[in-house]
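Please find the structures below.
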Structure P
Amino acid sequence: MTAKIIDGKEISKIVREEWKLEAEKLKEKGVLPGLAVIIVGDNPASKVYVRNKIKACHDVGLHSEVHEMPEDTQEVMLLDAIRSLNENKTIHGILVQLPLPDHIDEDKVLETISVEKDVDGFHLYNMGALVVGNTVFPPCTPYGVQCLLEHMDIPIEGMNAVVVGRSNIVGKPMAMMLLHKNATVSICTSKTRDLNQYTSMADILVVATGRPEMITGDMVKEGAAVIDVGINRLDDGRLVGDVDFDSVKQKAGYITPVPGGVGPMTITMLVANTVRAAQSIHKLG
């Protein structure tokens, strides 16, 4: 068996067109959805991510703006900038690009963003609401994974799902979202004893550990859907995921590539959340 490749680039194009139509409906009613991105410092990777997010907004016809702040920006200045955007009626979504400099309290920053504009889905309210199945905005990467599974018609209900990784950004919310779709969910970490025991039973395997190619073909169930959230640059310059693509694709039924799998969907779901925020704020959804 050779796995069917889940093409995140192509699926993201389809999803963006769907949300572009929703954005156009809002424009007809006099509302232009707007996203503000704040970036602190000169992290090259962060700048690339921000450019990609702004381009996605442009592709869907959204208003977007970038607020660049120097590395030595004081926390109080960043919080004031967020509060100002909370009050700005032309902005419906606010995203603070992570990571932040060490002298800034990341949790305090995320909690300052208005719940109505928290399009990244990291506010404690949204994270807590996710547990009970009533989140305003699902975090973008797990939301993108769910969208990939749905577009590929991969069943979730009643399936054994294993999430390797327990981060607040991917692992924990991903597990909750799968649980709400009636999967039987196990959460593992890189420290799980006999990890193979869990991964080999998974009908759906989502991996987000930040460890290059740690999941190999012998750890995967025949025909499983394997979603690789990781992206790692090796010493030779190659980009790889947390899954050993070459060995796993011989065993899995479906697999996401790196790059070109989950990444494009993460940005697409940010756009989706921004449009949904505009619909909610103006009660036009």
Structure Q
Amino acid sequence: MAIAYQPGIGYAQLLIMKQEGWLEEDLPETEISWEQLSSGSAIRDGMLAGDIQVGSGGVGPFLVGYSAGVDWKLLSALEEMDLWLMVTDERYQSLEDFEDGSIAMPAPDSIQSVVLRRGAQEQLGDAAALDNNIVSLAHPDGLQALLSGQIAGHLTSPPFQFQEQDEGARPILKSFDLFGPHTFNSVFVRQGYHDDNPEAMEALYSNIQEATELIESDPDRAAEILSEESGGETSAEEFRRFITEEGVAYTTQPNGFIEFAEFMQQTGLIDEVPGSQEDLVYDNLK
């Protein structure tokens, strides 16, 4: 079972499970591999090719796949997170100031791209006004590019937006202001693999729940594990701050998928809006 995730604390539960070996303990007969990829679209492609059995990522790529007929559903949400468009240059006060300025995000169909288009619709009257400004960069590369002045803006996620803020960057657009509190990342599995592996699915979901409870009840311990998983690159103190910041809440309950889908349909990113959020989830979330 190959489990794919991306950089960032939006995958904290998976990182805790990986570091602690919970899943390997619960499923001794199953070979488990963990793969970090740079975007949700890369994970989607891997799942379609059969190389990845369990994917995780943002609302945008999930809904693009679902609308296109990919037979996947949500096994669990991971969190709700406020996503910020960060800038360092004083010239950029709103989206009106971008014109030629490039805006980095993981991919043109990422959840960040949906946030940017909603902001463009509200501020500029045209959801597609900044489509040509989008450049695809993994979050860590976007952080470096913003702080070195190579790009005008970085529409990112925790902890990168907090690290950028520490270095003097500031947010000029926030996803919670546009959509209300919403799921950022979730874990999704294709129907066939889900149905053929009930024991693995039950273990995966219960481990995600356990990790979620650990983050909520003992953020100090969760931060220690995350620091160990990072090879000490980020201290436990920093991780504790990141996972308890305002606009960060870990939960397995999905939220906001239909609001995103309706906007994505309006702007031509997807063809169909699911009938309800229940259509998107497996029975364990119902």
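When relative contact order in percent (Cα under 8 Å, 6 or more apart) is calculated for each of the structures P, Q, which structure yields the highest value?
Going through P, Q one by one, relative contact order in percent (Cα under 8 Å, 6 or more apart) is largest in Q.
Of the structures labelled P, Q, which one yields 76 when volume of the Cα convex hull per residue in Å³, for residues 170-217 alone is computed from its coordinates?
Derived from the structure labelled P.
For Cα Rg over 2.2 N^0.38 Å, for residues 130-273 alone, the calculated result is 0.96, so let me know which of P, Q that is.
Of the structures listed, the value fits P.
A further question on this structure: Going by distance in nm of label points 7 Å out along Cα→Cβ at positions 74 and 258, which of structures P, Q comes out largest?
Largest value of distance in nm of label points 7 Å out along Cα→Cβ at positions 74 and 258: P.
Let me ask you something else. Cα Rg over 2.2 N^0.38 Å computed as 0.96: which structure among P, Q?
Attributed to the structure labelled Q.
Then there is this: Just checking, which of P, Q has the largest value of mean projected area of the Cα convex hull in nm², for residues 26-105 alone?
Once mean projected area of the Cα convex hull in nm², for residues 26-105 alone is tallied for P, Q, the winner is Q.
Read-outs throughout are calculated quantities, based only on the coordinates presented, and are distinct from any laboratory measurement. Computed from a prediction, not measured in an experiment: that's the story for all the values here. Cβ atoms are built from the backbone, for glycine too; each structure is taken alone.
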